[in-house]
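Colleague: These notes open a run of structures that come right after.
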Structure I
Amino acid sequence: MSKENAEINCSVFQKQEPVIKDITAKINGAKGVLEKADFAEELQKEVDILLSCPDYNEKSKDCSNCHFIANIRTKAAGLIIKAKKLA
């Protein structure tokens, strides 16, 4: 299975993913650090929904993959927010 066709079978992930991708596109399209940071804070809130999922099962491959992706997104959002403080 290629990465493009990889899928996480979870209703919470399926609901959040389009929202997260939309915010990520807004971050990428934003011109300044302050605008990017505003979207990054929004991204952080949406990613937190995945990380606090009540259905999380540490033995599930889908849950492990979801949390892995969510943690990367959290770190990326955190870096953008830190850059705002430096601006």
Structure II
Amino acid sequence: MSEQAEIARGHRAFNELEEVGAAFERVKAAILTELSQTPVSQPEKVLKLHMATQNLAAVRQALQEVIDNGRVAEQALALAGLTRPN
């Protein structure tokens, strides 16, 4: 993928994360609330809720990595003198 494509992809991911960031937090809070109210006598449910928090974190991390890659590409182009950073 070209640096321009990485930059554009990073900008799109940043905008998406800004839009859904609050939703990530609400979902995480709901999962943790449910987890805290689930008795240890229901280990399957506890495991599923724990997996849900891990999956949510992985999705957020994947978006953040796209954003970070875009920033790195943007800085690389700026250092090469091909564009100026935004």
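Values quoted throughout were computed directly from the atomic coordinates according to the rules given, and no laboratory measurement underlies them. This one's a predicted model, so the numbers in the text were calculated from it and none came from an experiment. Cβ atoms are built from the backbone, for glycine too; each structure is taken alone.
Colleague: I have 35 for relative contact order in percent (Cα under 8 Å, 6 or more apart), calculated from one of the structures I, II. Which structure is it?
Modeller: Derived from the structure labelled I.
Colleague: With FRET efficiency 1/(1 + (r/R0)^6) of positions 18 and 42 (r between Cβ atoms, R0 = 41 Å, to 0.05) coming out at 0.70, pick the structure among I, II it was computed from.
Modeller: Computing FRET efficiency 1/(1 + (r/R0)^6) of positions 18 and 42 (r between Cβ atoms, R0 = 41 Å, to 0.05) on every structure in I, II gives 0.70 only for II.
Colleague: Suppose helix-only ellipticity at 222 nm (-39500 (n - 2.57) for each DSSP H run of 4 or more, over all residues; to 500) works out to -30500; of I, II, which structure was it derived from?
Modeller: It must be structure II, since only it matches.
Colleague: If we compute FRET efficiency 1/(1 + (r/R0)^6) of positions 34 and 58 (r between Cβ atoms, R0 = 35 Å, to 0.05) for structures I, II, which one ends up with the highest value?
Modeller: II
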